[in-house]
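I've put the structures underneath this note.
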Structure P
Amino acid sequence: MKRDLQGWWAWAVRVVAIAFAAFQLYTAGFGFLPDMQQRAVHVAFATILTFALFSLRKRGKAETKVPILDLVLMALIVTPCINAFFKYKWFAMHFGETPTTDLVFGIFLTILIIEAGRRTSGWVFPGLTIFMLLYALFGQYFPGEFRHPGQHPVFIIHNLYQSWRGIWGFITGASATIIAIFIIFGVLIKATGAGETFIDLSNKVAGRMRGGPALVSVIASGLFGTISGSAAANVATTGNFTIPLMKRLGYKPEFAAGVEATASSGGQLAPPIMGIGAFIMAELLQISYLKVVVAAVIPAYLFYLAVFTGVRFEALRLNLPPVPREQIVPAREIFTWSRLAPLVIPVAVLFIALVQGFSITRCGFFAIVTLFIIYLFSNFSPRDMKERLRRIVTGLQEGAITLLPIVSLCVCANIVIALINQTGLGMKLSGFIISAAGASLPLALLLSAVICLVLGMGLPTAGAYILTVTIVGPALVKLGLMPLQAHLFVFYFAVLSAITPPVCLAAFTGAAIAQAPWFGVAKVALRLGLVAYFMPFIFTYDPAFIMVGSPGQIVLAVASASLGAIMLGATMMGYLNTKLAILTRVILMPSAIMLFIPGWQTDLIGFGLIIVALLYNKTRKR
């Protein structure tokens with residue numbers, strides 16, 4: 001449970017949070033420290049704030065000050081970080097040596113990082129970390145293929161604390177550099193008023209159409225979702241505007257919340273930022289960020305096309321009204337320098353810097369500095385400048401606090417991955433997928449999708465993706481997929497775990513705002529987002545969907561799949577140009593699937609089934 005700190009406790013946390021954000025900005029702009037030092041400072045700041053802001057208990061009255069126990073825990077976790085900061089060279093030169101002091105530091109740091117993860121994100125990922133520690137220690141007691149000799153506790157702690165494979169590994173490194181800078185960037189964009197700008201722009205674009213309120217939700221949530229890395233946070237942010245508006249205009253609460261949950265989750269599939277997923281994927285694959293973005297464009301377009309048409313057809317079926325004219329902000333008030341410049345220009349600077357070949361973190365730094373300058377000096381009134389400066393400082397504070405659950409999850413993920421590699425569990429699980437599927441790639445993909453959804457339940461997308469790609473990714477590559485295909489496949493299902501029952505955080509959040517039953521919300525989200533469940537299977541068989549192939553192949557694949565996405569939306573909502581009979585929908589579903597599958601033969605079958613379905617529906621109506 002988060003504390004409601006008062007008095008000088010609140011000021012102390014505010015100072016530490018701003019210092020944390022300033023450290024991340026300074027190192028991004030002027031050069032990172034050596035790897036272990038950068039990561040040690042990052043983890044120290046994050047854990048201090050975690051134990052200051054999150055209480056031991058999950059329920060009860062919110063505490064207004066930090067208890068002595070948590071002050072002691074802060075000291076116990078900061079000391080090992082300071083030790084690593086100063087001894088990183090000694091660690092490198094004395095591999096295999098574990099002094100008693102370092103052993104004790106490693107034990108404290110491991111236990112308290114798990115506790116930090118529990119406080120910020122619940123038991124799922126910390127529980128998995130504990131399980132992997134027990135598996136590493138007592139592998140000799142596990143059955144069958146999963147048995148291993150068991151590892152000595154000193155060996156485990158040495159690898160976790162004194163090497164680059166455990167706590168200070170590459171995922172913690174991504175958190176301490178790329179993830180940190182873009183989380184801060186996203187929060188600062190929000191702090192400068194981009195949330196309202198997103199809503200107003202969306203209202204202007206789609207508000208006066210049938211289904212306008214739901215289309216506004218799709219546009220605004222998609223725009224906000226591509227910046228933010230949490231589907232539940234996206235729902236909580238934009239859903240507080242869009243869900244009540246949809247309900248007022250006649251949408252059922254379940255539908256309103258389902259639209260919001262789907263659009264907010266799908267924003268992480270959409271370039272350019274993909275909820276920081278694009279940066280993590282580029283880092284893991286050691287390829288260009290732009291290559292990831294280009295590969296993600298067509299699947300994201302098809303996803304939003306299907307969601308748009310589904311929402312539009314539902315509004316036509318129920319004859320729902322557009323957004324009232326008086327609630328739409330005039331264009332002259334939206335398209336002003338003070339509102340658009342802080343949103344558009346920093347993103348443009350980000351892409352120009354990327355094209356020029358700067359590192360991803362340096363590009364993020366340039367974008368943030370541009371945002372500071374434009375926002376602060378967009379109005380020269382001293383009173384306005386003071387208020388804008390206050391909002392920037394508050395944004396830095398919120399950016400640092402937003403990082404806290406991500407840091408603890410990334411470090412826990414690093415521990416899990418280190419132990420998976422040490423014990424050989426990753427190879428065993430990959431072997432299990434391959435042996436269970438035999439030579440059947442479709443079966444291997446289906447097993448992988450189920451594993452991704454199960455492991456991703458309850459986790460933020462970044463944590464779910466990093467964990468599952470470690471287990472599933474090697475098996476898919478062995479079965480013939482390109483590494484980028486395998487990673488995108490896993491990433492899609494990591495995102496979809498947010499709307500897939502039984503643990504669907506985006507649906508839960510939307511249901512709470514709409515005051516609707518969560519399962520009804522999840523059903524709507526599944527119907528609207530169905531195309532996202534198909535897409536990973538489609539682009540594994542046809543690389544044209546990730547921009548690999550000739551221009552002709554890519555254009556043909558996109559054209560037929562676009563029609564398939566529209567038919568899928570019609571099938572799910574039961575409406576095209578009129579209400580559709582059940583048998584018509586039964587015929588249209590395979591037609592949509594056929595249009596997604598590559599090849600002119602399947603396209604012809606898809607077209608033929610559409611004609612049959614529409615003729616039947618027309619005859620039945622007469």
Structure Q
Amino acid sequence: MERLTSVDSFNTLQDRLRKQSDAGVTTIVIPAGTCGIASGAAELIHEAQRAILTGNLAGRVRLRITGCHGFCQMEPSILVEPVRAFYPRVNPKDMERIVRAAARGEVLRDLLPVDPSTGQPIERQDALGFFTKQVRGVLSQNEKIDPTRIEDYIGQGGYGALAAVLSHADAGWVIEQIKKSGIRGRGGAGFPTGKKWELASKAGNGTGKKFIVCNADEGDPGAYMDRSVLEGNPHAIIEGMIIAAIAIGATNGIIYVRTEYPLAIKHSLIALRQARRMGLLGDNILGSGIKFDIDIVRGAGAFVCGEETAMIKSIEGRMGEPRQRPPYPIAKGIFGSPTCINNVETLANVPLIIRHGADAFAAIGLEGNRGTKIFSLVGKIRNTGLVEVPLGTPIKEVVHEIGGGPVGKARIKAVQTGGPSGGCIPASLFDLPISYDSLTKAGSIMGSGGMIVMDENTCMVDVARYFMNFLKDESCGKCFTCRKGTQRMYEILDDISKGNGTLEQLDLLEQLAHAVKDTTMCGLGQTASNPVLSTLRYFRDEYISHIEKRRCPAGVCKELITYSINENCTGCQRCAKVCPPRAITGERKERHVIDAAKCIKCGTCRGVCKFEAVAVV
């Protein structure tokens with residue numbers, strides 16, 4: 001790995017690596033992010049290496065180990081380039097067949113995914129419904145590079161944006177490009193990134209330290225966008241941080257990442273070491289005289305540390321709790337120094353904006369909502385994974401076209417955006433374009449990009465209760481209204497879910513929600529009421545049913561349901577075999593009966609029944 005001493009030496013290396021990467025050699029790509037490894041990607045890698053070596057195919061087939069490609073539900077998977085054949089849920093026993101077929105330039109049609117409408121194999125990954133509607137910028141890099149090889153990133157144009165910035169030698173030009181692109185912070189608040197950088201560049205007196213921080217403290221349940229980008233393409237974040245440092249005059253960089261992300265931390269450490277060795281980080285970046293380096297700080301997993309001022313205290317080694325603003329971190333941050341904090345996805349977009357032009361980025365999306373946004377699409381949906389779409393894309397397109405719609409017969413009821421502090425948007429509003437402003441108007445938030453789909457078997461009272469339980473535990477306790485308000489809201493929701501609620505409590509719940517929203521200090525408290533207020537706004541009838549009828553319409557709240565077996569029962573005995581307390585009896589081919597005194601209401605019987613014979617009354 002050679003050390004580069006100038007922009008010219010970098011450009012020479014990049015030209016050489018680009019030619020090598022365009023050689024067109026057949027390549028077997030194995031996604032090995034956290035989701036891939038959990039599904040068995042490590043065994044596929046082992047089998048692929050064995051097949052290449054034993055078959056003497058090293059000169060005909062390459063192997064590339066990458067981060068997550070996004071279609072997490074189909075892991076472990078294989079992508080064969082350049083034909084773009086996609087093999088989902090690969091059995092390790094088929095790995096040798098795949099390698100040998102790739103070496104011959106053949107595609108194994110029996111292993112391809114099948115189009116449900118035609119029954120025909122889908123020969124290219126790009127033709128899969130999950131991918132066709134996406135516009136991939138940040139995520140498109142993940143399948144092209146091995147995150148532990150800086151040469152792969154450079155060969156795909158990486159650090160080219162940094163070279164362009166150094167060639168301009170004008171920090172103001174960089175800020176103008178970011179402002180012109182219209183990108184807003186992808187961490188949730190949506191503050192214009194160019195405006196933040198402009199303010200940060202003017203902060204301080206030019207004699208002390210200035211920090212740029214990458215916020216990788218992704219704490220939303222069901223969200224894993226930042227983790228996957230950091231695992232699969234850490235150099236994009238590093239390059240974005242260096243460009244940001246040049247723009248604002250920062251001397252120190254920090255990647256603040258939760259310690260529960262070991263693979264992201266590992267790949268980031270490797271990438272930082274490689275960047276230093278090549279002269280892209282350190283005392284004299286590409287011979288420019290610019291001094292900038294990056295350290296990693298591991299967070300302990302506190303949700304509140306996603307808030308800027310709480311994160312700063314955590315970086316300083318103190319308890320992570322927010323402080324009153326102003327002064328804002330840009331004026332007084334880490335150890336009193338000016339500090340600019342950007343989200344992982346925001347920083348990963350910066351090299352793309354510089355490389356392809358601010359106008360190209362601004363051409364995507366809506367006025368005031370430019371570019372693409374990554375969402376983690378999870379829940380009661382056929383296709384789960386990471387989705388990157390232009391801002392302004394209707395919710396229904398993400399849920400029904402990319403996500404594939406509901407898993408079973410139950411219709412989709414709602415989608416929750418923005419993590420535990422987000423709101424639940426009903427299916428009747430799925431024409432809504434996804435933007436910072438439209439989601440806020442609907443009673444939710446963009447957040448960092450979590451998107452949880454719920455169907456008719458989801459109880460919205462239980463959903464609000466679940467998230468309030470999470471938020472009361474994650475509140476740092478500094479604000480009385482947040483500490484006690486979230487606790488009291490949870491207690492009321494718990495009463496309602498057990499059939500002990502009253503209409504007076506429902507009014508109190510709404511009043512509490514507004515009080516917490518209006519009187520707390522940080523973003524956690526100010527948005528903590530969203531799950532309550534949005535479900536009251538759109539699903540009040542479910543609350544009324546729990547209170548007045550003592551009935552849970554979705555059949556979720558245990559204290560309010562009773563299971564029974566109807567005339568659809570064929571006597572197959574599947575339910576009786578899996579019932580934990582043995583509460584189900586009946587002869588084969590005869591209608592079975594549930595003993596209500598023994599039933600623990602676990603729902604296992606309903607889950608295994610193929611005939612919709614287990615009903616909730």
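Coordinate-derived values only; no laboratory data. Being a predicted model, the structure only gives us computed values, none of them experimental. Cβ atoms are built from the backbone, for glycine too; each structure is taken alone.
Quick notes on this one:
- Comparison across structures P, Q (criterion: Rg/Rh (Cα atoms, Kirkwood Rh)) gives the highest value for Q.
- Label whose coordinates, when distance in nm of label points 7 Å out along Cα→Cβ at positions 542 and 598 is calculated, return 0.8 (choices P, Q): P
- Which of P, Q yields 105 [volume of the Cα convex hull per residue in Å³, for residues 446-525 alone, calculated]: Q
- Structure responsible for -25000, with helix-only ellipticity at 222 nm (-39500 (n - 2.57) for each DSSP H run of 4 or more, over all residues; to 500) calculated and labels P, Q on offer: P
- Read-out relative contact order in percent (Cα under 8 Å, 6 or more apart), computed value 17, structure in P, Q: P
- Identity of the structure behind 14.5 (criterion: mean count of other Cβ atoms within 10 Å over residues 334-341, calculated), options P, Q: P
- Structure responsible for 0.40, with FRET efficiency 1/(1 + (r/R0)^6) of positions 422 and 566 (r between Cβ atoms, R0 = 35 Å, to 0.05) calculated and labels P, Q on offer: Q
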